[in-house]
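Just below sit the structures, each encoded as structure tokens.
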Structure 1
Amino acid sequence: MKTILSTALAGVFLAGCASMGMGGGPSAVANLESTKGNSAKGTVTFTQVGDKVRVSAQLSGLKPDGEHGFHVHEKGDCSSGDGMSAGGHFNPATKPHGPMVAADHHAGDMPNVKADSYGNANVTFEVPGLTIGSGAADIVGKGLIVHRDPDDYKSQPAGNAGPRIACAVIAKA
């Protein structure tokens, strides 16, 4: 009887986690590599959680205590030494650039990443309006860029975040 009750409770718990977005929807990963002359790198995972995508990043080689622009870009191409082959920000709805919390912003606009005194950053946040594996806002096959400077969230079309110091292609996990 205890085994049946334990199994039933485990099933209720797992169903509850799934309904709260903890059940692990589709996921993707990006392995950032530094662009020419830079040392930034890291791993970023993306997990679909309802109508949002949870982003978890572990980065190193950043400017100590610095803020860095962090965006999904339109092309999954890191072949140029400077990351420019990734194109502009991912923007399937043709919105102006802005902070992720604004009604109008590029789908690829994400919060700046703040490095610690060693140049490392470990962040987790959720981005509304992105998808993994389907739809116009699908990020699989898109580029992921870390910029040298913080995004000002005002300058058009891309926030004046400076050169691209790391690039990755987002792949379905």
Structure 2
Amino acid sequence: MARTPSTMVELGSSAAEFNLLDPATNTWISTEAVAKSKGLLVIFMCNHCPFVKHILDGLRQLGSDYATSDIGIVAISSNDVSKYPDDAPEKMPELKLGFPYLYDETQAVAKAYDAACTPDFFLYNGQLKLAYRGQFDDARPGSDIPVTGKDLRAAMDCLLDGKRVTENQVPSLGCNIKWKE
């Protein structure tokens, strides 16, 4: 499995607008529809990646724990499904994340965010300025480190409490996004 780090986009960058299909509901969901007063978490992920599978229960728990918070959560799959059919839109709802999981067929949204890996996390404040781009936690496939989401949760809690998110952030690590040729 490829070990690709996130690109660590400049903090303070603006969130890119999107309007993508949610295969679970067959509806289109926009940035405005999921952003909340304290922010928006955008997660680039896919079904087949071992790094995503390793933290999947942690992602579901995060979604449950923050469902009623003032931070919106959305996941986006941008992989080339012709080469990776496990990531096809009809299979995405099987993950039952508890938050929207959208399909970026053209890969334009992943490119606009400068997403590099799965999972790749982008946490924006209430003004949709980037406050955190880093790892979920230190857990990786094959490690004995428990999946807690501590790094991302700490950043989300800072936004919810009106505190500044630390700029000392560790890049996420995962499989590279499977770009179309």
Structure 3
Amino acid sequence: MKETYKIILVGLLSAILVALQVGLASIPNVELVSFLLLIYALIFPLSMNILITFVFVTIEMLVWGMGDWVIGYYWIWPIWVVLIFFLKPIIKENHFGWSMVCGVWGVLCGALFAINHGIFYGFNFSIAYWIKGIPFDIIHTVSNYVITLVLFKPVIKLFKQLYK
């Protein structure tokens, strides 16, 4: 893939993530970022996906402002992408498998943010943050599962066609 094309694609795919994240911001913990990063990771190389996560978080910081969550996003989203690459040879394109993984990611994401906050504010804060966030983690889990279950097949097919 030519470098110019890769740069344009990283910018475009990052912008799609930001636009959808902002568009769904009024619905707590319902997002398409996890799902689209899954699709991107199944099609594009790891280095490109890591770059997409960094560009996405940087643009998101420009939209929402700087906070401790930004540091969490800079390491949590790349973990998600690496996890997908690790599971890719096992799950392949099984939409039920990826739906389960995306659902589990909803809970795992909350736990990782609790760790992130614990680093800044201490262990007790981390536990309180995680417990307080369980209802939102449940919403995140269910929405990730349903979104992936419903959209995986048509969106992966579309992205494969566009990538050709």
* For structures 1, 2, 3, which has the highest computed value of distance in nm of label points 7 Å out along Cα→Cβ at positions 60 and 108? -> 2
* Read-out distance in nm of label points 7 Å out along Cα→Cβ at positions 92 and 132, computed value 1.6, structure in 1, 2, 3 -> 1
* helix-only ellipticity at 222 nm (-39500 (n - 2.57) for each DSSP H run of 4 or more, over all residues; to 500) was computed and gave -6000; which structure, 1, 2, 3, did it come from? -> 2
* For structures 1, 2, 3, calculate percent of Cα pairs over 25 Å apart and state which one comes out highest. => 1
* Between structures 1, 2, 3, where is distance in nm of label points 7 Å out along Cα→Cβ at positions 68 and 100 highest? -> 3
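Quick note: the coordinates plus some simple rules give every number you see, no bench work behind them. On a predicted model such as this, the values are computed, not experimentally measured, just so you know. Cβ atoms are built from the backbone, for glycine too; each structure is taken alone.
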